[in-house]
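Every number here is computed from the coordinates shown, using simple stated rules; none is lab data. If you're wondering where the values come from, they're calculated on a predicted model, not measured in any experiment. Cβ atoms are built from the backbone, for glycine too; each structure is taken alone.
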Structure P
Amino acid sequence: MVGDDPSPTADGVALLRAIPNWRVVDDRAGGTAAERLDRDRQLLEAVRAGHAPPTARLWENLRCLVAARSERDLPGLDAARTRLAPGGWPVLVRDSGGTAVPHAPGILQLTLAFRPPERPLCTLDSVYAALALPLQRGLARIGVAAEFGDVPGSFCDGRFNLVAQGRKLAGTAQRWRARPGATSPGRGAVLAHALLLVDGDLAEWTRVVNTFYAEAGSERRYEPSASITVAECVGESGPPLVEKMRSILLEELGSLLA
């Protein structure tokens, strides 16, 4: 349940319907991990400036550890980069909030970027509800029930996780930007991002996050058992499952945003 709202799903639907002319981008473009991540920043700026329509971007990244904006000042950030990069885990910084997360093949990323409607439909809670809708509907199609909730011990924990079987299945974050010339972010542009753990090594992903924090000078530590993958939920794995999940999410986005 999102906050005190008895119907977060209704709030999410209302927000999406109040924003016209959505486009859905199945982003399979290549590039480095940093370049793929930076396309979110470019998208937000284009939407904010009015150069791009409201956009849902579905994508997958190469292996990297992605820290939040607030973690750029960690005293050991450079040491963490030095430690993780040789093992194939470059450390990057995203524009949204939360804490550090792994990106890797097998983790699907969903980004929504839009200008909020000029009425009181767009709040932090309604944005998270809108972001969760295609994920929840897509997961339900393969028999996985996912609801909002926090999961102590999971990386980047928060009350807007999507939780299945009591474990974290997806994490969410968002960022608001002011329109050009505006003095406050209230009616600017919004970037909302979800990370869905479809298939991969939770022990390795959690180890990388813990190593990052140990080197960066933070006491944050997490447990792999606090999270779960779609593969574990449905009892199948491999690239075909990731592609199946991607196709389902694209269908749900097309239905919701038509």
Structure Q
Amino acid sequence: MSAGFHLRRPVSEFLSAMQFLTRLRVPSQPYAVDSLARSVKFFPVVGVIVGAGGALLHHLVALHLPRMAAAFVVVIYLVCVTGGLHEDGLADVADGFGGGTSREKILLILRDSRIGSYGGIALVLSLVGRLLLIAALPLQHVSCYLIAASVLCRWTPLPLSYFLPPARIEASTPGDGQGARIARLTSTGALIAGTVFSTALAAVLLNKQAVAPLMTTLAISWLTAIYYKRRIGGITGDCFGATIQLTEIGVYLCGAWIL
């Protein structure tokens, strides 16, 4: 293979990750069955871009707005830049696991595009929680926590997809959710590279304060993985989104915690 191919392939994988995780305009990439699975190692890198945008926005508006209003602007940005992708996953998971009494019922509810009472409650708690926690972060550390949270929460799909199988047998078919098609397809190299990158960046941004966010990220990933495996035997795309949301909130909570 030519050197040009080896250069184009990671660029294409990064753009695929951007195209999947954000609503930012990037050159459209040709469809391939394994394109998302190959791009998952760039999810934390996309997190840097999303988080840096939020940090810059907060820096600009915090000069002119009260803390709560500035946090509100940042939350709106985070929802818009991802198109509500992770919020949708959280709502579906809350409805599915909250209202489903069996594996089959949970998976059926997860396919339903409508939002029920559990999903509505989860969305409100997520939005309000992030608003309050971002506003409570020490002002001088807001930018660092916004970036670190964005990176660490987008690291979670790597271990989840590495260890968990798809919950649906037909999860690899084009008609199913794209997130589920990375289950058990993440390589060891991608997991190691994403882990080293995310850990190092968090350590640089947060210094000694990085320990709690890193442990929280690991704990949420591990606990949700066990829960998904026990309840539905694997993972779906919505589950990835729910864990991402919970981890983002968890990292903000670490920063807002008063020692």
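Assign the value 1.00, calculated as FRET efficiency 1/(1 + (r/R0)^6) of positions 68 and 100 (r between Cβ atoms, R0 = 41 Å, to 0.05), to the correct structure from P, Q.
Derived from P, not from the others.
Looking at structures P, Q, which one was helix-only ellipticity at 222 nm (-39500 (n - 2.57) for each DSSP H run of 4 or more, over all residues; to 500) calculated from, given that it came out as -11000?
So the calculation was done on P.
Suppose you compute distance in nm of label points 7 Å out along Cα→Cβ at positions 156 and 236 for every structure in P, Q: which one lands on 1.7?
Numbers: P: 2.7; Q: 1.7.
Among P, Q, the structure yielding 1.7 for distance in nm of label points 7 Å out along Cα→Cβ at positions 156 and 236 is Q.
Using distance in nm of label points 7 Å out along Cα→Cβ at positions 164 and 188 as the calculated read-out, with 2.3 as its value, let me know the right label among P, Q. The partial results should precede the final answer.
Details: P: 3.4; Q: 2.3.
Answer for the origin of the read-out: Q.
Work out the source of 1.09 here, i.e. which of P, Q gives that when Rg/Rh (Cα atoms, Kirkwood Rh), for residues 44-139 alone is computed.
Q
The value 17.4, 51 for Rg and Dmax of the Cα atoms in Å was derived from one model only; which of P, Q is it?
Working: P: 17.4, 51; Q: 17.9, 56.
Source structure: P.
Of the structures labelled P, Q, one was used to calculate mean count of other Cβ atoms within 10 Å over residues 60-67, giving 21.8. Name it.
P
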